[in-house]
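Listed next: structures, encoded as structure tokens.
Nothing in this text is a laboratory measurement; each read-out follows from the coordinates by a stated rule. Predicted, not measured: the structure shown is a model, and the values here were computed from it. Cβ atoms are built from the backbone, for glycine too; each structure is taken alone.
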Structure 1
């Protein structure tokens, strides 16, 4: 009988211990979670698709700036965000396939489309998540938005509209006797056609005649430039031309004429000068828009298209020397970047 009572007491004590353990009492061990006893799983990083139309320094800088801006906002790569990056390399079939892949990814939260052709493809194929474009000169002409103030759908972004008149005025400062300006541009890029028209309008005011030569592929750039008998070249933000810029620069050097580019990166590569945009900062600005969209602070339909209003003077003294030009002292002192 005593043995039976002892067994009953032992069993009771064991049961009590189990209850105390389950409640967290009588122990230094933290209580188990009411959701199942394990720590909550880390939140998976969101997926952002980045589609770039072609490789060249300006577009590369947009992507670099976008990632930097996202990191600065707390979206660290691998932890808070992962990027699905693809480059169409100026091939329309690749461009379509790249955007099609993004459209079919159910985990993707946002797409960054870099350059006009990629933005156009994304706007047509992706309707369920925000699409941000960057390095698009004229979003209205490209039919990406209904208006710059209220885009009206799931597409908005940043424009790299360049100050064409100021850039041609710069040409007059460094080569006052210039009368004709040659522009090689891609017939397949809406943004390039728009810039040619802007150049004609500005040229008429400045006493400059614009001579144009359309191409269908970057392999034609050097030959097209050589066919133009002009006093200077103007290079718009044309992806086909900028990706093959060295060919045009060689022609300009042989002709001993200056090259005014639409962007600062091209001056670094050997163009003579420009009042241009900083494309890395443009990417950072696009990232700020992305963060607002991801946090639900606004919607693309009502988020105005943004531009960088401040331009900077870029000069290449080595390029100038090769064609017998010397920059005025006031321009040298004004320059944000002087490449040698």
Structure 2
């Protein structure tokens, strides 16, 4: 039991209006955890006004609808920040509008946001931390809440394959399934069902991926490919984990251009070198082996590629020196 969860529950109980936010460019864990927490609080305290905010993503609407708010009309609300280490990547809120802030996150610490923060880098997901919060307090676990939390854990742990999956993760999931009695097998469709266009697009990425002699792989995905395969720019980020078990690759990144916001979106993964420090250098962040960045200047994209290639080179050199390969 985490004693901070009791303090969080007391704050939730105190406030009549609560806003829950997460990071821009959300993944399923960010969306599922924020919607699940909102719905759990509303089930526990029906008279409270609780909002899960952030830009909606069409493919994630199966997890539930997000809320739109006018912060000027809120009456001294509590802000709960989920799955977000840094203020610059906050989606849907102005942090200056809130007097009291709670942060619940599983990324390495970057920015302090409030006086009450849970930062647990051993947790596989924000959803895992919300499961703990519910089991440590009187927050209610409905069927819909349990389903979203299960999907958030499965997604961010890549079906329990990532190394921050622990025995505690399995214990909490087991308890979640026993308590909720949800049928989890059909839920996988929400995460993994794909149209044939995306499967063909994955083939395009495989065919055009550049792999350096240092085992670094990257691809700049042109707008013409997005249009040809009839997919959206978020499609690539949803399949980056599919390239995890390729023996010729240590670090790989997918690069797409967001015309609306005029920036490059970089999704980054690693099977050894720690990459989040480099991501931080380029307006990004995340986990040691799974992170992202947003870059305005294409020259900075090229610099990022060089930095990651050099990182792989140094990593291989260190392994050779220690006779590990």
Discussion item. For FRET efficiency 1/(1 + (r/R0)^6) of positions 66 and 314 (r between Cβ atoms, R0 = 41 Å, to 0.05), which structure out of 1, 2 has the highest calculated value?
Written reply: 1
Practice prompt. Figure out for me which of the structures 1, 2 the number 3.5 belongs to, where distance in nm of label points 7 Å out along Cα→Cβ at positions 98 and 170 was derived from the coordinates.
Written response: 2
Worksheet item: Looking at structures 1, 2, which one was Cα extents along the principal axes in Å calculated from, given that it came out as 121, 41, 34?
Response: 1
Worksheet item: Comparing distance in nm of label points 7 Å out along Cα→Cβ at positions 146 and 250 across 1, 2, which is largest?
Response: 1
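Upon calculation of relative contact order in percent (Cα under 8 Å, 6 or more apart) from the atomic coordinates, which of the structures 1, 2 produces 18?
Values: 1: 18; 2: 13.
Matching structure: 1.
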Discussion item. Computing distance in nm of label points 7 Å out along Cα→Cβ at positions 138 and 234 for each of 1, 2, which one ends up highest?
Written reply: 2
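Compute distance in nm of label points 7 Å out along Cα→Cβ at positions 258 and 282 for each of 1, 2 and report the one that scores greatest. Walk me through the numbers on the way to the answer.
Numbers: 1: 2.2; 2: 1.5.
For this comparison of distance in nm of label points 7 Å out along Cα→Cβ at positions 258 and 282, the top structure is 1.
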